[in-house]
Structure I
Amino acid sequence: MRYSKDLKDYELLDMANGEKLEKWGKYILIRPDPQIIWKTRTSPTLWKEAHARYIRSNTGGGHWEKLKKIDDVWNVCYKDLKFNIKPMGFKHTGLFPEQSTNWDYMINKIKSNSLVNKNIKVLNLFAYTGGATLACLYAGASVCHVDSSQGMVNWAKENAILSNLDKRPVRFLVDDVLKFLKREIRRENKYDAIIMDPPSYGRGKNGEVWNIEKDFDELIYLCSKVLTDKPLFILVNTYTGGLSGTIISNVIKLYMKDKISNITFDEIGLKQKNTNNFLPCGITTICEF
């Protein structure tokens with residue numbers, strides 16, 4: 001499993017009974033995770049320090065129960081990157097800290113190639129609140145950030161300002177990913193690297209329905225058409241159990257086998273503080289050229 005050893009403002013303090021106890025900067029949150037099937041808490045007294053807990057509803061969704069005084073918005077950092085944290089109605093906070101190991105990969109890969117290609121162009125699809133966008137901007141690349149949610153794109157812009165990266169070459173677009181890629185092909189726009197974090201299901205800005213099992217093949221085909229002749233990498237994050245790293249790799253190789261030099265996949269996750277316990281948080285497939 002790949003995980004970051006450099007997380008400071010985020011800590012996985014404990015996990016038990018389908019819940020994880022997390023420190024996000026100055027606040028401690030309790031959030032559900034169905035993978036946590038064991039019942040024994042490592043640090044039972046720490047749970048009393050929580051500021052808020054997300055309670056699932058039997059009918060879907062849920063709500064936050066405030067246990068102590070807590071701000072509606074606060075900041076956390078990862079190295080030189082800064083993010084707004086906002087507890088949301090569907091349990092998320094606007095940041096996936098396990099992705100920091102991928103941010104490190106992107107930064108190192110872009111910086112190591114910047115002398116060869118001074119104008120590295122990155123396409124970030126299903127880009128959410130912009131963690132990968134900030135990492136690539138920080139490394140010196142230009143980024144096209146695409147997400148179907150205006151709220152998420154606005155949040156990404158906030159994070160870019162917080163990180164003093166808003167003056168870097170970046171385009172923030174609210175668009176359906178498949179429609180956007182088809183237009184980029186017609187416009188003959190090309191990218192040196194593509195990052196994507198597709199959900200299992202989703203809707204575009206005009207109600208377009210996204211289903212990863214039905215649409216992933218077309219997504220990768222379209223991506224193959226917007227790559228430069230000598231691209232750097234494609235990085236795909238998946239959270240659905242239906243698509244393994246092997247399946248993702250098969251699809252990528254189907255359309256890009258002549259360019260690929262290496263393709264790998266592995267679980268990414270979080271390490272529980274002061275233990276050797278890990279929480280898997282999806283699979284990252286990396287294709288290098």
Structure II
Amino acid sequence: MNRNLSSYHIFYVVASTGNISKAARALYISQPAVSKSIQKLEESLGCTLFARSSRGVTLTEEGALFYEHVRFAFDALTAGEEKLRQSLALGVGHLRIGVSSTLCKFVLLPYLKRFIHTHPHIRISISCQSTNETLQMLAAGQLDLGLVGKPEHLRHLHFDFVEAVEDIFVTTEEYLRNVRLRGVDEAHVFEHATMMLLDKNNFSRQYIDRYLLLNQIALSDVIEVSNMDLLIDFAKIGVGIACVIRRFVESELSTGTLIALPLPAPVPKREIGFVYADTPAKNHALEEFLGFCRECGAGMC
């Protein structure tokens with residue numbers, strides 16, 4: 001295809017109207033310009049497309065064959081424009097979000113529940129993985145948005161604060177009692193208990209490791225778990241002491257199913273929020289979601 005789209009459009013309008021002057025008026029160009037474009041197209045294709053007469057023009061056999069394909073192409077373009085207009089009118093879009101399974105369950109899902117109700121035509125894709133993997137996918141353009149603990153270095157990302165979370169260590173009263181029966185006093189519980197932490201590739205685990213190192217807390221028996229839901233479940237059945245986010249175990253703490261252990265110094269709170277490219281490509285779905293979340297954060301939901 002060595003002609004530009006305008007040549008095919010002129011041919012299409014002339015064939016549809018059967019008259020060069022009508023085509024010129026429809027195209028807002030002169031009759032000589034229409035005739036010259038048709039002539040060049042015929043020369044390029046190596047055949048005559050129209051038979052001329054005093055009453056106008058009619059398609060030759062070759063022209064009729066060519067017209068069927070051109071008409072199909074322009075009908076497809078028209079249908080595409082209409083679908084795009086409908087999509088914009090309905091707010092149709094696609095939003096790709098990266099988040100850990102725990103933050104997805106406790107933080108993201110409440111937002112999504114309300115957002116989907118008000119924006120039913122936006123398609124949501126969720127990738128559940130660690131914060132570090134989410135940040136890598138954002139950098140590679142494979143995600144539009146991430147829900148993560150605030151990274152130390154944002155680089156080319158923008159961070160929208162959602163909430164501050166507090167990490168605590170929890171276990172059952174029975175497990176703690178059994179540790180004490182082994183002659184371990186409260187000051188040395190962490191050194192002798194089974195400690196349950198997220199795996200070392202997890203952003204939350206790296207944050208806790210820095211806290212432990214800073215406060216000279218040594219651990220001897222560590223079980224690594226892939227997500228915080230499992231940490232909570234293991235703690236509830238008395239496997240050991242788990243490091244979890246306080247808000248995610250509020251009900252267990254209130255009922256006494258789990259108890260929080262005293263620490264030599266509280267773990268500093270950390271920020272959770274949405275991250276996205278600081279100069280994102282135009283994305284209607286992303287803009288709608290961020291605006292919705294900001295309104296919710298302002299108490300307008």
Query raised in the report: One of I, II was used to compute FRET efficiency 1/(1 + (r/R0)^6) of positions 29 and 253 (r between Cβ atoms, R0 = 35 Å, to 0.05), and the answer was 0.00. Which one was it?
Result: II
Report summary line: From the coordinates of one of I, II, helix-only ellipticity at 222 nm (-39500 (n - 2.57) for each DSSP H run of 4 or more, over all residues; to 500) came out at -14000; that one is structure II
Query raised in the report: Who wins on distance in nm of label points 7 Å out along Cα→Cβ at positions 77 and 181 among I, II, i.e. which is largest?
Result: II
Requested in this report: Figure out for me which of the structures I, II the number 1.69 belongs to, where Cα Rg over 2.2 N^0.38 Å was derived from the coordinates.
Outcome: II
Report task. Using the calculated result 20 for relative contact order in percent (Cα under 8 Å, 6 or more apart), pick out the matching structure from I, II. Result -> II
Query raised in the report: Taking FRET efficiency 1/(1 + (r/R0)^6) of positions 165 and 229 (r between Cβ atoms, R0 = 25 Å, to 0.05) from the coordinates of each of I, II, which one would give 0.30?
Result: I
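Values in this text are rule-based calculations from the coordinates and carry no lab data. Worth saying up front: this structure is predicted, and the values here are computed from it rather than measured. Cβ atoms are built from the backbone, for glycine too; each structure is taken alone.
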